[in-house]
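Structures are listed in the sections that come next.
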Structure P
């Protein structure tokens, strides 16, 4: 049987500040292969497209997968058979669709959760967080403590990400691509429309005939990916200092059980090996010429090797979850009247939101290179 105290050194205030993982990646085609970063919608002065920052020394950094997007990919593993016993499975039935809280954009703070019979339970859990007790939230939505949550539209309770992961590429050369759609037949000759209508539609992507695929449509000088002359790097952090801010009121034993439980889930997420597929044109694998680095980072800056494996984390998580007590799994219906009330007057919440919260992946990827 695993020792429930085996990682307690991470929970003491003189313990490491964080665990840090660095992995060097490359496209499956090779280190000089083309990869497609995430594309983002225009807004706030940003023209849209790839997020590439140029540094003062002339180099650049491209965002390949954001913190939020990485969380979106990893958090749903807790629905899989190997992990689902570690957390309560909270599902909202909306019409014919079932949505797990593990996939909801704002996690425990999502409108879908707020507009269900769980509204009061979650509101009470967030209020408990504000009073210094995260236990109720850990009973119903523990991964919201791992990946971060902000109840921005109600109580304003906010918990930081304990686990965070990002993929960036350095010194990239942006490329472009063009394409041409040719219809299999001449629909004007078949008298579907006139030659004049055909001439007006060709080359106009907004014309209904072009949209429906009845005429020639060029797509020129669009995003064509990048070639990274520098590293492609995934940096993941498990913030132990942030984890140690969690409390179960003033009860030290309950606080220890809570922290062990959340640590165990964070370790499972941290050591999980994500799939290499990020989006079309972005299939990444480990670079065998650059070994991965996993270290404990201490307050004085000392870095010590860390050898925790995923299997060890999973075994520890099973013990910690049992000791803490995993909350009840529930499937509840979406309640339309609650949603209407939420839109018109803020629902039953007594605290008005200061401003809208950000989506799980901020800013959202556009559909050009979706996940």
Structure Q
């Protein structure tokens, strides 16, 4: 186990009706607020009115900026920065899923910065000052409600990049599973896949003697798998929605990487897909992760056999660990298929035309990943396996 520092400072307000406390929580941090949300779903569900009433009850002055799309765009971030500067905004309230939260964080880091906010995503600048963010979560998936990360797509060049800092973690996140009832079966499955991917990035490590962290990760995966099956049978089942929502936060607050080194190659490989083809991030991960697993499993067959045994109850064949490892990868693919997710690029109409471009963009800064360091050719091979 490696040395580590763990802190998870985001305050979680969890449970039925939790959004009623939004105004009171916001008032602790700001008086002039940017209310940031997506393309209108919070209005059709009635959540918008609840949030606005809560802010007004606390006499909080706010300005709105909607329009966030999946794979949030840099253009809207620029618009938000201009609004915040002009109106002296001191707090940003993100109501939505990971895309809204990531956009809010980017606006928060860009407003006090004199240069171009894209500098943070390209590594040209360090994040030293931000406008703080609060969250009302509607889509369990990205885990951005507890993380210090933001992922933004630059329309110019179709570049999707991530940045992060501890000071970007939301001050509070309100999690009410009832707010997820309106998600379709497909949206629910895509979100669950995103959650599982965050666990995988931390679970597949070369660091030894991390049993507790491993078992926490395995428990999170098993919980998502079990409860997604229940939830898809009844999209208004509170208990399964509640389990999935909490797993989404636990998966990405860095508890599951304590003592380890994470990988993150699959996320970088998928980012090129969703940047160009604008597919849901979780859907892309359902395709990329099995391909990545098939490509790298021989580098640490023991860990893949452990994954197969503890997550999918596959017998460990001590004279043939490879058999268990491969059965575990197949079990994951089968689970995705059962939940309606694609596992091949061809299933969503993506061919090989831009593989070289994506592999080049992915590795322009050098090899990616820590579990196995992947070069341009490796990434290209993984795209081909995913076809």
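Ranked by Rg/Rh (Cα atoms, Kirkwood Rh), for residues 177-296 alone, structures P, Q are topped by P, which has the highest value.
Distance in nm of label points 7 Å out along Cα→Cβ at positions 193 and 249 computed as 6.9: which structure among P, Q? Computed on structure P.
Among the shown structures P, Q, from which was the value 3, 9, 14, 12, 5, 4, 4, 5, 7, 10, 10, 9, 6, 2, 1 of P(r) over Cα pairs in 5 Å bins from 0, in percent, for residues 113-208 alone calculated?
P
For the read-out relative contact order in percent (Cα under 8 Å, 6 or more apart), a value of 32 was computed from one structure; give its label from P, Q. Source structure: P. Consider the structures P, Q: one of them gives 59 for percent of Cα pairs over 24 Å apart, for residues 57-272 alone as calculated from the coordinates. Say which. The correct label is P.
For volume of the Cα convex hull per residue in Å³, the calculated result is 126, so let me know which of P, Q that is. Answer by label: Q.
Of structures P, Q, the largest value of FRET efficiency 1/(1 + (r/R0)^6) of positions 17 and 73 (r between Cβ atoms, R0 = 25 Å, to 0.05) belongs to P. So helix-only ellipticity at 222 nm (-39500 (n - 2.57) for each DSSP H run of 4 or more, over all residues; to 500), computed for just one structure, reads -7000; which one of P, Q is that? Checking each candidate, the match is P.
Each reported figure results from applying straightforward, stated rules to the coordinates on display, with no laboratory input. Fair warning: this is a prediction, and the values are worked out from it, not measured in the lab. Cβ atoms are built from the backbone, for glycine too; each structure is taken alone.
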